[in-house]
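Down below are the structures I want you to see.
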Structure I
Amino acid sequence: MSGAEPRDGLVPQRVEVERRADGTLILTSPHPLPPVAATTGDWLDRWAEETPDAVFIAEREGAGWREVSYAEARRRVRSIAGWLLAQGLRQGDTVAILSGNGVDHGLLALACQYVGLASAAVAEQYTLIPGAHDRLAHVLDLVAPRLIYVDDAARYGEGLMLPAARDIPVLASRTAGAPRDVSAMAAALDHDDAGVDAARAATGPDTLAKILFTSGSTSHPKGVPTTHRMMCVNQAQLAACFPLLSAKRHRIVDWLPWNHVFGGSHNFNMMLANGGAIYIDDGKPTDLHFPRTLEALKSVTGTLAFNVPVGYARVLEALKADADLRRDFFDGLEFFFYAGASLPQEIWTALEEMALAELGRKLLFVSSWGMTETAPACLLVHEPVAESGIVGAPVPGVRIKLIPEDGPRFELRVAGPNVMAGYYRDPEKTKETFDDEGFLITGDAVKFVDPADPDRGLRFDGRISEDFKLTSGTWVRAANIRIELLKALEGLAVDAVITGHDRGEVGALLIPAQPPVTGLQGPGEVLADPALLARIRERMEGLAAKATGSSNRISRAVVMAEPPSLADHEMTAKGNLNNRKMLDRRADMVARLYAADGSDPAVIII
């Protein structure tokens, strides 16, 4: 591509590079930033006027869908906002949302934003899993909400009775069986909108819109204050790279949780900013919940696909088995967007071949780099690429600082109008998180796709904090090794924790693809099924044969019987592994892994 004119709905990737004497690089985009909305309410008002009857948001209802148009959404948002003001809430107050994605959840969040309140969506596991109640209590203590919302007061009742929640008023869509007094959402949906216009006029770009929480992988979740400016700028940045977003009314069928920035800010706002439609998939990529995703997709399919790699793996298998679903799924589809981890190349290739068969052309595969703290997109792929792991070029308005590490690897730092000013009520953590030039210290590492051509963008190269040294002094890039291991063990293992800090060899704790049926429990239990271990050993031997040294050769492994525990903080609410907690809680297993001399039948030694 050449020039800056859009082609195939994309603006060509361009990167300007400032080179400093110490080797530091500053990357920026030369593309201009288009006009930026002042608040999210501007988007809602615009589409309620321009396309009043178009569907904005929908959820499953019986065999069909509860669809809410833009005109109805604005009417309901103003009614809920009027109800909130009537309860005495004022600009700067917060509302905690404990339930998962739903129409009422979405309307309430927008109502808060419309009149200068801030919503704080909390991972529903924090309320539903007793072992995670400490995290819920931490969030409520930090946010100090004036109101709590749940979709079902009975289902979330145990959390509502915690000391941290007991004195906070509750709003619920379903009130039957509530353990305490609650207000009905039905009354808020039909309330008058007195005072709404004045409160809306007082809401501006720097008004707090929502508080999102980090995954809490090393401590309690940190609150990320997200302003209207951060979200509105980020959608303008995406639009600058993807003119195709405004070329037609798009539709997504999406399960990604709104308490996370990918689903709740990136995807939700992308539809709202561009007059698109959000069909809420109430499934998940798990054995228990994926059938609901299939039901949704057999009813409605999207023009844009967003998912994490494990979700695409499930979708791929469903598409292979159902020709009608395959035809409908690809009809009108513009691109695949993946995030959260690299998409295995075999899944990429299979989806690409399906698109070619159904449409006669390949589809764009898009990825991005961002954080909860950055609203989120800072790097974005907006050109055709042929392999996974590339996170693209800077979006307009963002400054990328690359600090040399070793060889072609750089530490990644970012600054821009979509980056938070600091953590919510945590000045000490904020001070640690920004450097002396105001760049956010991300802890991630990247490499150039082509060092001779910066326009080709950057490739993700793992978390610096997860890297470690062997006793030989050799650095181990844990994230890269994990990706290669999981590619080799496809169908046998769904995740892994890489071990070896201050050891002589790299090892792995494996999470099996099929959960054990033996009833084994406890963090020290491992599987010793000879057939399973033989298959894993064979694949690992093939991987080890390609290794170039001790730093990328996995020499031993065990298969964990107990899955990662949310209650014990071994995994985050987004489903990511907390490596540090896993290694600490399963220290005896790690010791067993390295003590093995070949006589332990549960330890694979290569």
Structure II
Amino acid sequence: MDNLPDKFFQSANKYANKTALLYKKEGVYFPIKYKELALQIKNFAFTLQDKFSIRKNDKIAILSENRPEWLISDLAIMAIGGISVPLHTTLNSEAIINVLEHSEARILIASNSNLLNKVLINKNKLNYLENIIIFEDLPVIEKANLSVKVLNFHNLIDHNESLAFRKVDINEDDCCTIIYTSGTTGEPKGVMLSHKNILSNVKSVNTAIPAKDTDVFLSFLPLSHALERTTGQFIPILCGSTIAYAENSKTLAKNLKEVRPTILISVPKIFEKFHDAIWDKVNKSSKLKKKLFKWALKQNKNTFKYKIADYLVFKKIRNNLGGRLRISISGGAKLNENLVKFFSKIGILILEGYGLTETSPVVSVTTENDMKNFGKIGVGRGLSGIEIRISNEKEILIKGQNVFSQYYKNNEATKKSFDKDNWFCTGDLGYIDSNGFLSVTGRKKEMIVLSGGKNVWPEYIENLLNNDKFISQSMVIGDNQNFVSAIICPDWQEVELYLKSNNLPLQSHQSLVKDKKIIKIFEDRITEKINLNLSDFEKIKKIILLSEEFTQEKGELTPTFKLRRHIILHHNDKLIKSL
């Protein structure tokens, strides 16, 4: 039977002397070859069996940023029939403890003291955890009064070269991982994914957008998220590609130049930041360079003038992103079409997809041919082997080998997620056009029902708002109210530029959000630009300006920057009531 570790070991044999991973240490990127990676995985698998007596279906949690040890741990756990439970590093202590307890994890693998401390704060609540394994040397931890042992990862695997782990019968339908959903509309649920689920999705994605053994992936989205795990980890290592780990999202621009990747898996927020950075640089340049950039954007592709524009302008921008990007893939949230067109003009292809944790995760994607032949921008058509149907209530339904079987220890939620014909009910609303292209219009549970009975889809309005240069983030509200309002996080860089150019005084952000003149500026922009594109009942009547952006640390965003609306509503309850 096919399973992920066996498929990897086959790949490792085929590409034995090729670089599998690149990781940065002391300012330099170091390589790990496929044969070395396979050996480390086998060594750790043996350790888990021999030292910790891990058996088939035992759960082991991973709490770490992206790094080689993450992948080694993940595949070693699976190789002995265990189930890996990834944890988002941005979760607070309580959320981490809840997942550890709910999953009944016997071992926690963590990267550093900051993440470990999130667990130690509530160590008395841990009933199943027996051992903690740390990637970094932390002798101070050894002195802590713990009911569990804390051991160093590298000390465990450095001396096992001649020892082989015991092979376990692994069926393709066996669960290999439990991924806890981000919980945008409620409490997270443990999605049980099998080897077949993930392998079928790897095959489907690779049919639509083939990875090559010459490709270099830059990994920065959290591996605890299904998108990065399938497309940024399993696809490259099963295709003989190289994965380079970014230091973190803040060093992404620097790491792009160092690694020079050919494939980047990302989310809309990152492309928005790239776009803003490009325009900031243009706006700060000379009048001649500004004029040249705007002239270049107006040139049609396949013309001689475009070739000149590409040589003088666009090539330099691409070089700032490494210079070798052949594909960028965006998922996790809706991508603004104008961004796709902008990056296409400068020679960077962005393909958008749609999926969920429960679908391993990719359901559909727009291919390069779709963009050329149909002029399509969006989440594309269903992948091979995946069926998509729209219910009478406009909900997107999915069938395929990539669809999960159940939520861990949650039969009620599992039953609610499938209809009578066993179609997975995504909770997303959308439609399919005559050419089979899917469009997603919003979340079923996030629909706003005004007191007059009208239905409002917040995502569409938020996309319009976020496209305004003065707005960084927004959330539309108005459930059970008689009008629509919006919570807005200003783009303070743009606001401050505006204030300077109009000789207006600079104040603290806390003061500016209360300033009537500033509020009026935002209200006017919304009236003149946003509301013109909306029906009367959708028009934004009132706004709240926030001094700070929504963040993962405050629990307001998921790891892929989706809004956790119930948290944002709770945090701004008093301001909302004042409306």
For this session: Kindly point out which one of I, II the value 0.90 was derived from, the read-out being FRET efficiency 1/(1 + (r/R0)^6) of positions 168 and 568 (r between Cβ atoms, R0 = 41 Å, to 0.05).
Result: I
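Assign the value 27, 19, 13, calculated as semi-axes √(5λ) of the Cα gyration tensor in Å, for residues 344-455 alone, to the correct structure from I, II.
II
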Problem set entry | Read-out mean count of other Cβ atoms within 10 Å over residues 256-263, computed value 20.2, structure in I, II | II
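Give the label, chosen from I, II, of the structure having the highest value of mean count of other Cβ atoms within 10 Å over residues 104-111.
I
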For this session: Give the label, chosen from I, II, of the structure having the highest value of distance in nm of label points 7 Å out along Cα→Cβ at positions 96 and 464.
Result: II
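Of the structures labelled I, II, one was used to calculate distance in nm of label points 7 Å out along Cα→Cβ at positions 64 and 448, giving 5.7. Name it.
Working: I: 5.7; II: 4.3.
Structure I accounts for this read-out.
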Seminar exercise, completed: Output 9.6 (mean count of other Cβ atoms within 10 Å over residues 16-23, calculated) maps, among I, II, to structure I
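Since every read-out is calculated from the coordinates, none of them should be taken as a lab result. Being a predicted model, the structure only gives us computed values, none of them experimental. Cβ atoms are built from the backbone, for glycine too; each structure is taken alone.
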